[in-house]
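Colleague: In what follows, structures are represented as structure tokens.
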Structure P
Amino acid sequence: MLKSDNSENYIYNWSPGDGLSDPSAPFPIAGPAATTLYAVNISDPVCGHDSSFEVSVTVNPIPEVLAQKANDIDCAITTSRLSATGAVNYLWTPEEGLDNPRIPNPIASIDSTTTFIVQGTADNGCSAFDTLTVNVTATGKNLFVVPNAFTPNGDGHNDCFGIRRWGDVRIEEFSVYNRWGGRVFSTRNPSDCWDGNYNGKPQESGGYVYIIRAWFFCGEITRKGVVMLVR
């Protein structure tokens with residue numbers, strides 16, 4: 001809105017008129033397509049004098065936001081890395097199924113075809129949108145690989161035994177047993193993993209039996225085997 005401290009009873013003439021809601025209004029709404037210098041001539045019909053002023057309206061550029069996906073999802077590839085470029089801050093919707101909807105490259109773990117919208121905001125506060133669709137089909141070979149060893153030494157690599165990369169699965173059972181048949185880990189949360197401890201105490205190196213029963217959109221998954229804890 002273009003404003004001045006003059007009386008609304010004066011006669012106003014804003015120019016150029018392009019991009020203004022009403023060039024003769026005292027407080028017109030400006031919406032130019034590009035940065036524009038507006039001039040206003042204000043006439044006092046009673047005293048008979050005129051005044052002129054100028055005001056510049058800056059139009060910031062809209063970011064060119066581009067959304068992409070690494071792949072579609074099927075029984076063999078259960079997650080998809082999304083990515084967006086062209087802005088500084090991002091917000092993806094719907095948020096459900098994304099590990100973090102406020103980063104440019106979230107991971108999607110979904111069980112049905114979904115269209116995602118990303119809003120990208122530039123430093124100047126202007127935003128733009130783009131969309132992409134991740135297709136989900138019940139095709140392909142069911143892989144769901146389980147690691148055969150892990151090293152819980154705190155180096156940030158392979159410290160935990162779990163199935164986080166399986167994507168959007170429903171866990172019925174995920175348990176780990178020691179050589180004497182004692183259960184040292186159990187969860188129904190696919191984001192959880194075993195860190196090699198039991199009751200707060202590090203477990204010794206060796207083989208541990210695991211049982212995993214889960215369900216996802218391609219059917220039931222069952223995995224049984226031995227994982228090696230290496231210290």
Structure Q
Amino acid sequence: MIPELRQERILESVKSRDISYIKELAEELDISLSTIRRDIAVLEEAGKVISMRGGAVKPAIRIENVPEATVDEAPVVKKRLIKSSEKDIIAAKAAEMVEPGDVIYVDSGTTCSCMFSYLSSKDIIIVTSNYEILDYMPMQKASVILLGGEISDDLHSINGPLTEKCIADMHFNKAFIGANGYIPDGGVFTHSEREARKKVLVREHSDKNYLLVDTSKKNKFAFQKLFNVRDVTLITEES
């Protein structure tokens with residue numbers, strides 16, 4: 001089914017009730033979770049639906065005879081629309097690295113969020129500062145630890161001193177880290193100083209570290225350097 005028709009079916013279903021849950025919509029319309037999330041992001045970008053915490057969505061309410069307001073979406077919502085298929089490929093590759101019994105860290109960011117649907121059926125422990133994990137609960141087998149700390153709504157992330165203290169007392173078999181840019185023979189970068197401190201600490205407390213970035217971030221700098229590419233295993237849609 002072409003995306004436009006699929007999105008129209010989703011919109012019709014959402015409009016039929018006050019609040020819809022993404023998992024229930026996926027089952028009702030026989031659409032995968034990753035696909036329906038992308039479609040909902042498109043509908044939200046168009047101002048037709050509103051995403052809510054806990055994996056819910058509701059129709060956007062418009063007042064008759066009032067001009068439609070410009071929708072000022074959070075950056076993370078817009079990011080979901082960029083390279084969405086590539087991010088899903090990267091997430092699937094990263095999930096293949098996870099083995100039964102692993103304790104893993106999954107970072108904030110739209111690419112890392114895509115991993116959650118691939119991890120649900122694995123017998124593992126997921127530690128994360130990415131509160132989009134709540135949209136994927138309950139997991140089938142995986143146990144989940146959501147770190148405490150300060151909420152950054154623009155990143156759908158939890159960070160700050162409390163988060164860093166929690167990480168400092170933990171050890172991971174594998175960590176899956178996101179970034180805003182990287183230089184193939186140089187550094188890895190992020191825009192946020194708080195996110196930088198968190199990511200660096202995670203790398204120091206993990207046996208194996210994977211960097212999840214699509215190739216649009218290649219040869220791009222950001223405010224804060226994290227570490228060098230050689231310090232992690234790079235996973236892109238082309239790797």
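Just so it is clear, none of the values below were taken in a lab; they were calculated from the coordinates. These numbers were taken from a predicted model, which means no experiment stands behind them. Cβ atoms are built from the backbone, for glycine too; each structure is taken alone.
Colleague: Comparing FRET efficiency 1/(1 + (r/R0)^6) of positions 21 and 149 (r between Cβ atoms, R0 = 41 Å, to 0.05) across P, Q, which is largest? Present the calculation step by step, with values, prior to reporting the outcome.
Modeller: Numbers: P: 0.05; Q: 0.95.
Sorting by FRET efficiency 1/(1 + (r/R0)^6) of positions 21 and 149 (r between Cβ atoms, R0 = 41 Å, to 0.05) in descending order puts Q first.
Colleague: Now for a separate question. Assuming 65, 19, 13 is semi-axes √(5λ) of the Cα gyration tensor in Å as calculated from a single structure, say which of P, Q it is.
Modeller: Details: P: 65, 19, 13; Q: 31, 20, 17.
The correct label is P.
Colleague: Kindly point out which one of P, Q the value -0.70, -0.83 was derived from, the read-out being log10 I(q)/I(0) by the Debye sum over Cα atoms at q = 0.13, 0.15 Å⁻¹, for residues 101-196 alone. Before the final figure, lay out each step's value.
Modeller: Values: P: -0.70, -0.83; Q: -0.44, -0.59.
Among P, Q, the structure yielding -0.70, -0.83 for log10 I(q)/I(0) by the Debye sum over Cα atoms at q = 0.13, 0.15 Å⁻¹, for residues 101-196 alone is P.
Colleague: Identify the structure, out of P, Q, from whose coordinates helix-only ellipticity at 222 nm (-39500 (n - 2.57) for each DSSP H run of 4 or more, over all residues; to 500) was calculated to give 0. Write down the numbers at each step before the final one.
Modeller: Values: P: 0; Q: -9500.
That value comes from structure P.
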